[in-house]
Each structure stands twice: as C-alpha cells, then as structure tokens.
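Several structures are given next for inspection.
None of the figures in this text is laboratory data; all of them are computed from the coordinates on show. What you see is a predicted model; the values in this text were computed from it and never measured. Cβ atoms are built from the backbone, for glycine too; each structure is taken alone.
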Structure I
Amino acid sequence: MREELKSKLLTLPLKPGCYLMKDKDGKIIYVGKAIKLKNRVNSYFRGAHDYKTTKLVSRIYDFDYIVTNSEKEALILEYNLIKEYDPEFNIIFKDDKSYPYILLSDDEIPYCKTVRLKKKSKYKGKIFGPYPDVSAANNTIALINKLFKTRKCQNLKKELCLYYHMGLCLGYCQKDVPKEEMVAIKNEIERFLKGDNSKVIADLKMNMQKATESLRFEEAAKYRDLISDIEYVTNERQSVQGNRSENFDTFNYFVEDNYISIVGLFIRHGRLLSRSVHIAHLYGDPQEEFISYIYQFYQNNLLPKYLVLDHALNLAMLEESLNIEVRYFNRGFKYQMLNKAKENAKENLRQKKQIIKKDEHYLEIIAMEFKKYLGFTPERVELFDNSHLSGESTCAAMVVYQKLRPDKKEYRLYRLEDGYDDLKSMHEVLYRRYFKVLNEGLKRPDLILIDGGENQMKVALDILKSLDLSIKVWGLKKDDKHATSIILDEDLKPIEIDKSSNIFLYLASMQDEVHRFAITYNRKLRQKKTYASKLDGIKGLGPKRRTLLLRKFKSIANLKTRSIEELSTVIPENVAVLVYNKLKEDM
C-alpha cells in the first residue's frame, strides 16, 4: 500500500458518509456508505478477502470521502453518486428496472393502459400492480377489453369504430352513454384488478350455459375460453393468498460465498402478484448493501402502502429515507411472506451461483484479452450492420455492449434510403448516430465494431474524422460462408487472433447479435410492405381496419382462406366483400 494512502486512512473521521474508491487514473471504481467512515474504509485493507474483493482492493490507488449529517443523507448521497459515476464494482446497484403497472383512468369514460412509473402523481387514476413484466400487464388489459365495454381508442373518433360493431365498446365517441353505466363498468374493472372475479366468472358461466342450451356451441366455446383466460391471467390456482385488504412489499436476503441474493415479493389485495430477484457479488456489509438496494428499487418503482422487513435492519432509517411505514411481524401471513422471501433468496443463490461464477470468470478472461489486443478493456462497445433484400426495405441496426454485456435498452434501429449501395447505407447510419452523439452530448463508445471489410472501415474512419471524434474502430470481416474470418484494425490490417480463442469467438457472437437484430427489422419492414401492397386501394379499408384484420387472421395467406362471413366478424360486410374479391384475384 502507498504511504500516502496509509496516511490518508489515519485521518478518516468516525462519522457517517460516503467513500469513493479510485484507480490510478482517478476513475471512481466503487462507491460505498458507512455509519463510521474510518472503520469501514480501513476494513478493506485489513485481513483476507475473496478473489473479487481482493481484485477491487488491488485497484484502489486513492479515495475520497464525503461526510454527511446522518445515515439517511449517506444513503441518498450514495445512490446519487452511483447514478452519476456508474462504478465498475457497484454491480448490485445497476439494476434500475421499473416494473409495469396498470392504470385505470379517472376519466369519465373508462379505459386501462400499461404504465411504468416512479410517482403516482404522474397519472390521474388508480394504479394496480406491479406486474412481473409488460406481457403480463398487457395480457390483463387485453382480457379486460374483452370482458368489459371500455374505451379502446386513445382519441375519440368522429364515427363509430369496429370495436363498437364487434360489441366491445359502447360507442362513447357518438353515443350518449349514461354516466351511471360508465361508473358501473369502472367499478367492475376495479374489482377485477383487485382479484375479485367471482361475478365476472358467474356471468360468463351463465352465458355459456344459455349458449349451450340453445346449441350455439361456438359462442359457448368463447365463454369457456374467457373463463380459462381469467384463471390464467389472475392466477386463480395460486396457493399464496391472504386477506384481500393486504397491500405490502416484503424483501429479504441471503449471503453465501461472498454473494448476496435479494428477493422482493409484492402482495396486492392479499395475492402474491410478482417478485424481483437480484444476485450479485458482495463487496460491503450485507445489511447496508441490502438497504441500499431497497432504496434504489423505489427510485424506479411505486411505493406500496407499507414495507415488511426483518427487525434486525435499520428500519427507522428506511422509513425516513423513503417516507414509508416499515413494519415487522413475528407471526401470521406477513411473517410467512418475509420468510418466503428469505427461502427464495437462498434457493435462487444456490441454484445460480455456479452459473454466475462461470459467467464472471468468462468475462474476466474476455476483459484481459481485450486489454492484450486493444490496450484497454472497453466499457461501451457499439456494433453496426445493414440489411436489405434486393435493395429494398434497407435498414441498419446498432447493438450496444456495456461492461461486456449486451444492453438491449440501448439498441437502436434505423430506416435507410432504399438501394444496393452498402457503403452509402453505412455512411448514412454512422453519420446519423455520431452526429447525434455530438449534438446531444450522448455517451461515446470506447470501441466501434463494423460488420464489413476494408471499404466499410474506410467509411467509418472518414465519418469519425469529419466529426473530429477519436474512437477506436475494428472491422469484423466475414468469409464466403458468412462466418467471421478476419478482424481488422484502424490501419486496415488483420489482427493476429487465434480463431479458437475466447475473444475471437466472443466478437463473432457480437457480430451474430447485430446481424440478428438487423435482419429481424428488415423482415418486419418487408412484411409490412407486403401487407400494405396486398390490401392497398380497397375502399373502406383504412390502416386501423387493416390492422384489426391482420391481428385476427395473422397473415395474408390466412385471409385468403376466409369466407366473407368470417371477414365480416371484424369489418363491415360491404368492405369484407371487397377484401374477399381482391384477395381472390391474386390467387
């Protein structure tokens, strides 16, 4: 340890605050908080540590600290510092996922939509959730739209739309719907979202019975399917069930082999609605990292009525920091849920620990090999690829890797001018991307990977030169079998890398990922163009009716096999006749 560092450690105060560990380049690699700064920071340089923590300590060249008046201030400051600097070793704090919720609007005309939110005040209406993912929330809304005659259109139309003709809407745009009826629909939806679906199921069963008795078997089957959908979406078979008035979140954690596993369970109206799981290497005190995780979690998600946590934690600090009631129970349903979170944390860590260790070890090897060939390990890599079919539906894709992992939130797609000129397409997408980076002050990559050979590399280098950007560029050249064969440096010379090495295979997988992303977008563009051309020019068939047809029948091929009567279940009969005749002409 450097003498300057030893001297600095002696001067640390026994006060709360945050500390910032720096490497030899002055880059912040870890941020932590402490009740007593002197004790915590010194602990990193005493005793034995596991491999990962030893690696962190070996990188510490200097540190700064900020004294705060309280633990609460230290917790808030730590969160802000991590957000600002994104330190390499603060893995546990990088999960900024926000969960989807369902909004039941306060508008007079009832409607539901999926939202992501941090504060309820952003939206006017009642919020239900969180849901495990967007699909779960959207499936629930789709079911609500089938069961209740809600408003489907964001903006009311000047004429009655297909939803009205299909019996899925009361025609709010044109009809004078009694206020009492709209209030009743909202109340039914609210009961449904709270898990009370007994009335809905009873009504569907009665309708199914009537349809069966009248020999309307197709209609009866629809009611049967709706009942099945309700049971699936609302998780009727779930064993975890408490009092319907219970709305709370509970978190617990488990530590083993210097890894921490954190699980959150979200109970709404007595039902376990969803859960969050996070596993990461442990660099600090387990309780403090656990509390920090909870604080960050609620910067991106809606606070519940109250939290249920273990009594051994600093509950008062969390209450003050989050402005929420934190409770502890030693029996009953809430205590069971607290223990279930602990059991889940333990089980998840023991199941996934070896996979995580293997993944971490693999990325460490890749990082070392990048340093060998590139001189440094890139924090952000951006890859580009173009795609077209005979010069049509030309597009490009950019994928991003942060700290050697794909960051799908940063992926981008570009619609380009149609044509056969790949170099022109590469020029267009790179200029658009890096002009925007300059113009908007976006984060720059440390490395750009270009799918192509010498000519594509020249385009990339010319673009960066014209924008006065200094960024490393490598080219990934493919052979005639479309497999990565050569990696080019900025002098357009092959880099001597063994094709069986970890880094070569890793770069090839990155190239496959950007190609997959580009080709998928190209297919969507071509499919959209095909749909448009087949159904173009039919009187009365606008974009919305066309969308409804394709949503119902999935493809043009399926549409061609349908009768006028079947098409009329989605669009007016006179338009269905025109669609039927047009498709028959093309057969």
Structure II
Amino acid sequence: MNVPAVAFEKFGFTYTDRERPALADIAMSVNEGESVLITGPAGAGKTTLCSALNGLVPHFFTGRIRGRVLVKGIDTKRSNIARLSHIVGMLFQDPSDQLVSPTVEDDVAFGPENYGVPREEIQRRVTESLALVRLAGYEKRVPYTLSGGEQQACALAGVIAMRPDILVLDEPTSNLDPLGSSQVLEIVSRMARRHGRTLLVVEHRLEEFVPLCDRLVVMEDGRLALEGAVDDLFSEENARAMEAKGVRLPQVTLLALRLRERGLWPQGKRLPATVEEAARGLAPHLRKGGSPGPGAGGCGGRGGKPVIEVQGLWHVYPNGTPALRGIDLAIAENEFVAIVGQNGSGKTTLVKHFNGLLRPTKGRVVVGGMDAGKESIARLSRKVGYCFQNPDHQMCCRTVREELLFGPGNLKMDESSALDRMAEIAAGMKLEQYLDRGPFQLSKGERQKLAVAAILMMGPDVIVIDEPTTGQDYRMGREMMDLAVRLHREGKTVVVITHDMGIVAEYVDRVIVLRDGELLLDGTPREVFAKPDVISTTSLEPPQVARLVRALADFGLRGDVLTVGEMVEEVSARWAGGA
C-alpha cells in the first residue's frame, strides 16, 4: 500500500492565545508527485496548514491539536523541525524571515551545510539554484540589501538547494515581477513533474498556477470549503462559489462568467483560466473582419502644478551599485500614478528620494518647492507619506492608538487636534475596534491599513504606497485600492508601486515604467500597454484582457481594451453565436 506524501487526519489547531481554531477538521491527502494549489481569503488558515507540514505547528507555534498530520508516514507531532525540514522545504510568505547569512551564497548554502552535504556538492547546488532564480552574480551581496523580489528569489534558492521531497510555497510570487514569477513556475514545475517532487502552493493569483496543478483547494474559516480537480473547480457553479468566497479569479474567468450572464458563453464548457483557453473558447463565436474600433483615449491627464520634480537623478549605493541613472520626471498635484518595472529596476529607490530616506548621488528632487536632498525627513514627511512594502517595518508602538499618535507627537501637533484626527481616520479606515490592540495582533491587511492611517495622521499631500496588494486576498486588495481612490478624490497625490498590471489598468491615470534605473515609458495605461514589445523588455506583462485582445486580433476588437467590463462589451458587439 502506497503511503501518501501528506495526510491530514481530521486535523485541527488552535493557537495558544486564541479561542477560535485556525484549522478545524482538515481531512486531506496528497499523493507522491501531486501538485496542489491552495487558495482562499486572508485568515482562512492557509499559512497555518503549511506550517503544520514542517513542524512549525506545533513545535514553534504552540497550541491545542486535534487529529494528526503525517508527512511520508511521519507524525509531525512526534518528530522535530530539524528532521522534517530535510523532507519538507518551505518558502515563507515573508522571505526576510528565512534569510540568515551575511551573503547570498552563504544563505543558499546554509541548509545543505547543516545536513553535512559535501563541499563540492554544496557549491554546485548554490550555483545552480542562483542561476535558476536569476541571481547569478549576486553571490557576495548582502541579502538585506536586495529588493523585496530579489529577497524572495534568494529564499527560494535556499529551499531548492535543500532538494526536499515536498515543496511548500506560501505565496512564492507575491514580491516578484511577471518574468520572475514565470521562472519560479518553471522551476517548481520542473521539480514537481520531472523529479517527482510533491508540491503544495498557497497563492491568490490563480491564473499562473492553475495550469501546473492537479488539484485546487479553497479554504475558508479554517476549513476546506471546496476541493477537486482543476476542471471541476472551474465549472460555472464552483467559479461563482469561489468568487463569493473572495477568491481572486483570473480576468478571463470573470469575463466568461459575465458573458454567460448575457447568454453568450457556451453552456457546459469549463470556464477558462488562461488567455489561451479563453481565445480558443471565444474564437468560434466571433464575427471575423472589420477594423478595430476607436480607442477610449487616456485615463486621465497631467497638468497642474508639479508637487514633485525629479531632475537628472542618479543614485549609487555604497557598494557601487547604480540604482538610478539620470531620471527626469514631474508629478503634478492630485495625480494618480503607478511606478512599475522589474525587480531591481529602481522603483523603491526612486520614491525614497521623495521623503528624504535617500539622498541623490547626483541631480535634484524638489518636493513642494523644497530641495529634498537638503531638507530633514521630518519636514518632508509633512508633504510626502510613504507606506513601506512591508508594513511591519514601520510599526514601533505597543498599541494601534500609540501607532497613530506617534507621528503627530513627533511633529508637535496639538494633542486635542491629534485625537480628533485619530478618531476621524480610525473610523474611516475601520480601525476603531483595534485601538487598544497591539499592531502585530492584526492581520497583514489590517496592518497595511494601519500603516496608511499612521501616514494620514501627519496630513501629507502626497501618499506613496509600495506594493499595496502584495500578500492580500482579492477583497483586501480591492479595499486598499478603493482607499487609494478615495484619497485621490479628496485631493491627495497618490503614487503606487506595483507588479499587478490589473491594478494599473483599472485604477491609475498615469504609468511610469523603469528599466535598469532609467525611465523607459511615461503615459496613460492605454498608451503604455499599446507597446507590448517595449513592455516585455521590463519583465512585465499586460493584464490578461489586453493579451486576449491581441490573441483575437483578427476579429477587429478595440486594441486598447484593458478591463473585464470593456471586454464584455467588445465581445458582445462581435458575437455571432455558432457551435
């Protein structure tokens, strides 16, 4: 009788300081060589489930257990983390949690060294793993000086170097650009399919992983809400159930659902998850011929008084790495701007000059008439508020209340005014119930809202949010972006850094594209996505709908369609029926 790679036997777990179970009655097995995609809203128990596989639950995170978890027949409760980590390789949601060494090559070698792998084999694994994740040449770099995406790639290289039988990846592409994501997919696919590794992936972005996986599991409130083969889960009934549970469906899946509501998508067909599937499903039903309809024009306009002016900006880090190379741009009052580019393109480096966290090596940055290279961070923070990619990096107080009052206190704001502002902002951000709780007792999405709220307490005119939807489920991501829209409507200048081209297409007025520290493109989303050949050189990829339009170019669809709603109207106008 074959022993499954993983078996959950009515497993439940409640953290020591919680009353509500994080997991309840999980009954699931995963066979050797099987690939399983796990999704669901934030707080569903996905990370806890992963932590139960390598012994972090219950040996590091303590609590009450029911049932058991078996990994290759080993009861995780009766084993230890060291033994299990040789079998189960886990990539954490926050890669900085598993970077432990002074250089990249040391970090990748750390695991094999601890298991006594011969030196020559360790060096071979380090070289191969770094090449796989696009970090060849980074061997001597300090991990904490890498960008968020590069840190994630480094942590993944460390997992790969261990050669585990079971790979557990908790949101492995959340900090990566699309090229990095596709390379991670290629790596894990090769390990899973060619080398017989068992793969469990937690991910919100289904479109990338669905083609690789045998099975899809949807979690909700610590339980298995839906489970089955991918074809079964992308039936109309199950797709609607996933949407209702806050799962982020691929754009083309939503398109098929919206078309079916109009009676257009063929009944009985499995809904598509990829552009290729959608194109095959639509092509037989569209009228050929005709020329593309007129574009909708830009999504907004520049103009108005500049609030930020960047003039010939260069930045070279102390190790000699040039991160910015002669950037010239201006951002006007009340613009809604996205800054995009591949990992390491200089996005975060650029915005850190807006509030004085970094100073120019050469050139100038003028913020509200002030030379940012010469002003204090305290003074610049009144003009520009910056929400870090990881909100935990800006939490420093014992309670949410203290966190909100910290900035105004440093700025010597009148106490009564600060309390009034706190009440208003906490209500607007739905944080009133958490004022007396510790920041780290909140979910990541709530901590991100808290970070934005703390910035708003200081009343800046410009809000910069670095990766507003990273690690967020669909609902929380939309909440963050809807908050950004609200701030924009209230007159704030909003700048977001993102790899999510769906957000760029749906929300912003203007896109600034960086490549290797240089300004490559600057225009509306429609203008930028109309240059796919240029975009492709930045490791970015237009949203699914834009790619679907290109795949159906023979049918005369409007070439600048970016959103599901626009595509529904285009397809409806061209629908010819048929088999």
Matching task: 31, 18, 14 is the computed value of semi-axes √(5λ) of the Cα gyration tensor in Å, for residues 12-155 alone. Pick the structure from I, II. II
Just checking, which of I, II has the largest value of mean count of other Cβ atoms within 10 Å over residues 316-323? I
Value 11.1, calculated as mean count of other Cβ atoms within 10 Å over residues 4-11, assigned to which of I, II: I
Test item: helix-only ellipticity at 222 nm (-39500 (n - 2.57) for each DSSP H run of 4 or more, over all residues; to 500) calculated as -9500, pick one of I, II: II
From which structure (I, II) was log10 I(q)/I(0) by the Debye sum over Cα atoms at q = 0.07, 0.08 Å⁻¹ calculated, if the value obtained is -0.61, -0.79? I
Can you tell which of I, II yields 23.9, 68 when Rg and Dmax of the Cα atoms in Å, for residues 148-467 alone is derived from it? II
Relative contact order in percent (Cα under 8 Å, 6 or more apart) computed as 15: which structure among I, II? II
FRET efficiency 1/(1 + (r/R0)^6) of positions 20 and 188 (r between Cβ atoms, R0 = 35 Å, to 0.05): greatest across I, II for structure II
If we compute distance in nm of label points 7 Å out along Cα→Cβ at positions 372 and 404 for structures I, II, which one ends up with the highest value? II
